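Asker: Multiple structures are listed underneath, in structure tokens.
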Structure P
Amino acid sequence: MNTRELATAFTDMLKAGNHEDAVQFNSPDIVSCEAMEGPMAEVRGTDAVKAKSDWWYGAHEVHSVETFGPFINGDRFALRFYMDVTNRESGQRMQMEEIGLYTVKDGKIVEERFFY
């Protein structure tokens, strides 16, 4: 699967709300980098990425997510996300935008890097 095919299939799954199924496109050695400090700033491996995702969805009530893209350049593609969520602990509702930059190698996503 080339970058364009992977990016399209991955994006289609996210747009359909199938975030859990989209992990099939991740390399077992994926690196996930967030634009923040702390223990989840960089995690490695599919189990760690899944745990980070599970934590995020558990900590937020998701009202809506819109996914735009993919925007492809060589072995990378970007997605833009718009999210409307409420933090379960604080009760604060927020709208946020985020860019995800994904690097593909050997038909799998080897890195995801988020900007917000």
Structure Q
Amino acid sequence: MHVEIRKAGDVVIVDLKGKLTAGLGDQILRETLDELLAENWKKILLNLSGVSFMDSAGVGELVAGLRTAKRLGSSLKLLSATERVQSTLFISKLLPIFELYEQEAVALADFERPQGS
């Protein structure tokens, strides 16, 4: 798993590449999210376009990251999940709990909308 971080205004975008699986992949995601939340980032966008495979550990890390972000008053959204990743989330019945976007510009604009509107 390879991670690149870039910023668009007050949104931090995490570009993930590789396999989000037990072992290194889920650990890297956890550490990255923990670091961003510790730095008090409130708007986090995970770009999953480069994630080729995700197992249950990867799914668990996404859910844990979402929970932690919400608890700390941050937003965590997903971008460009591949068909394979989307199907893993769908089969896990977790697709509805995530805000999933196909286009980065739409996701960034949605962060600017007031919560609950």
Structure R
Amino acid sequence: MVADEILRTHLQELRRGTVVVASLVALRRPDYGYALLQRLTGHGFPVDANTLYPLLRRLEEQGLLTSEWNTEESRPRKFYRTSDEGESLLRRLLDDLAAVQTSLTSLIEGAER
């Protein structure tokens, strides 16, 4: 159905930016990619591995994440963590997200009157 496809497209656009915020929040505690994927999905941020891994690389290149390899287990894993720069950006993004929510709530309440 066309309406379902339109909704799916808009939901994807809406969630695209929130996955960055959710990843920065989640990676305040170091984690590796697959575990992060599961954690995000478990908290209502479904994301495909083909989206998440390039995102992690991009955030690391931007200095928003740091990473290190854990070779203590049988299979080496790259652990990511939100950097100080990432934390600073995250605080600003969360402030903006709160402002957007306040504005939307005001707009919704105003339209209902």
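Asker: Among the shown structures P, Q, R, from which was the value -13000 of helix-only ellipticity at 222 nm (-39500 (n - 2.57) for each DSSP H run of 4 or more, over all residues; to 500) calculated?
Answerer: Label of the originating structure: Q.
Asker: Please state which of the structures P, Q, R yields 4.1 when distance in nm of label points 7 Å out along Cα→Cβ at positions 5 and 29 is computed from it.
Answerer: R
Asker: When Rg/Rh (Cα atoms, Kirkwood Rh), for residues 45-92 alone is computed for each of P, Q, R, which one produces 1.09?
Answerer: Considering all the candidates, the number was obtained from P.
Taken together, the values in this text are just the output of simple stated rules run on the coordinates, not laboratory data. Quick caveat: nothing in here was measured; it's all calculated off a predicted structure. Cβ atoms are built from the backbone, for glycine too; each structure is taken alone.
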